[in-house]
1. The value 2.2 for distance in nm of label points 7 Å out along Cα→Cβ at positions 57 and 105 was derived from one model only; which of P, Q, R is it?
2. Out of P, Q, R, which one gives -18500 for helix-only ellipticity at 222 nm (-39500 (n - 2.57) for each DSSP H run of 4 or more, over all residues; to 500) as computed from the coordinates?
3. Out of P, Q, R, which structure matches 43 when relative contact order in percent (Cα under 8 Å, 6 or more apart) is calculated?
4. Out of P, Q, R, which has the highest value for volume of the Cα convex hull per residue in Å³?
5. Given structures P, Q, R, which gives the highest value for distance in nm of label points 7 Å out along Cα→Cβ at positions 1 and 121?
Structure P
Amino acid sequence: MSILYRLLADFVVILHFAYVMSVVLGLVAILMGRLFHWQWVRNRWFRGMHLAMIVIVVLESWAGLTCPLTTWENQLRSLAGQSTHKGAFIADFVHELMFFDAEPWVFTLCYSLFGAAVVGSLFLVPPRWRLKDE
C-alpha cells in the first residue's frame, strides 16, 4: 500500500508543478500575445481563470496558509513511510524546482508582485469581456 501512497504523492507534485507553470506561462503567453497579436490571450475565461489561480496563491500566502497541495503531498508521503519532499526522480526534480529555502515573507512578496503583474496585464492586454456578437 505504501507504493500507492508514494505514487499518489508524486502525482500531487506533478499536479502542483502544472498549476505553477500554468500561472507563470499564462502570464508569459499573455505578454507574448500582445506582441504577436494573438487574440486567444484575450479570452475572458482564460484570463479569469488565470487571475483566480494567482489570487488563490496570494491570499493563501497573506493568510499564512500552506498550500493544500503541499499538505496533501506531505500526508501521502507520511502514509508511504517517506520523509516529506522525497519521491521518484521526476517528482523529486520537480519538487526541487518549485521549492527552496527562504523566509515566508520572501514567498509572500514574490507571490504578491507576480499577482500585481497579472493584474497589470489586465490593463496592458485587456481581455474581451463581451462576445463579439453581443
Structure Q
Amino acid sequence: MAKAAGRWLIYDAIGVCNLFLYGRIGPIIEILNDVTGWDFTLQELLDTGHRIATLARAFNIRHGLDPEKDNTVSPRLGSAPVDGPAQGKSVEPVHRKMAQVYYKEMGWDEKTSKPLPETLKRLGLDKVAKDLWE
C-alpha cells in the first residue's frame, strides 16, 4: 500500500478514474505533460503523490490526530467473516503491526506516525519538519 500511495493520490489529485486506466500510469504522465507543458517523469509523479500523503499526515497530526485512534479498526472491518476463504479470521490482531509497517515504508515514525525529518526534507517539505519536530 505504501508503495502505491503516490500513484493513487495522483489519480485523485488530478481527477482521473483509476478504474478507467486499470492502474496504468504511463498515459497519465503523457496526458499531464501534454496538457500542462510540464515534463514530469514517473519518479517525479510518484514523489508528488508521496508528498501529498506526507503533507496530509503532517497536517492531521498538527491538528490533533491521535495515532492510537488512527490505529483502531471499526467493528465492521475488524470482524471476522462468517463465510468464504477468510472465514473466522480477523484483521484486528495484526492491524497495529500493519500500520507500523505502512508508516515505516512511507518514511514516518512508527510510533507517532509523524513524517520523519529526512522524509520531509527529501520531499521538499523542510518547513514542515521544523513545525513537527522542533
Structure R
Amino acid sequence: MQRLKSRPQFQAVLAGSILARTSHFALHRVALSARRDSDACQTLFAVDDVWLGAMVPKRWARRAVTRNIIKRQVYTVTQEFESSLSHAAHVVRLRSGFDRQHFVSATSDALKAAVRAELQQLFAMAAKRPMLRLEQA
C-alpha cells in the first residue's frame, strides 16, 4: 500500500467519487486507470497499487493529539481491509467532529474504539461496492 503525500494527489482523489459514508467519515476514491490519460496524473500515481491518504481537518479535531490518533486508526484499519480495496487512490476524510463532552480525553480508549468501529463500518461498506465502469474508464 502506498500513502498519498502531496497536495495534488489529495486534490485528484477528492475530485473523484465518494465511495462510502458514515456519520463522521467519508471515503473518496479515484481509479488509477482514469488518471493515466494525462502525463501529469501519471507522475502523481506512478505505481499501480492501493493508495491511501487520511484527512483530519483542524475544524473537526482541534487537538493535534486527536488528529494523530484518528490518522493512526485510519492506517491501522486500512491494513485489515487492504486485500478488499481495488487498485485505486483512496482518501478517508473526517467530515464531522466527535463530541468532546462524551470523549473528554483526546487519547481515551473510548475514542479510539469509536473511531475504529466506525472506520471498520466504512471499509466494510466500501468492500461491498464494486468499482463502477465509469470510474475505470
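1. Checking each candidate, the match is P.
2. Value -18500 for helix-only ellipticity at 222 nm (-39500 (n - 2.57) for each DSSP H run of 4 or more, over all residues; to 500) corresponds to Q out of P, Q, R.
3. P
4. Q
5. P
Since every read-out is calculated from the coordinates, none of them should be taken as a lab result. None of the values given here were measured: they were computed from a predicted structure. Cβ atoms are built from the backbone, for glycine too; each structure is taken alone.
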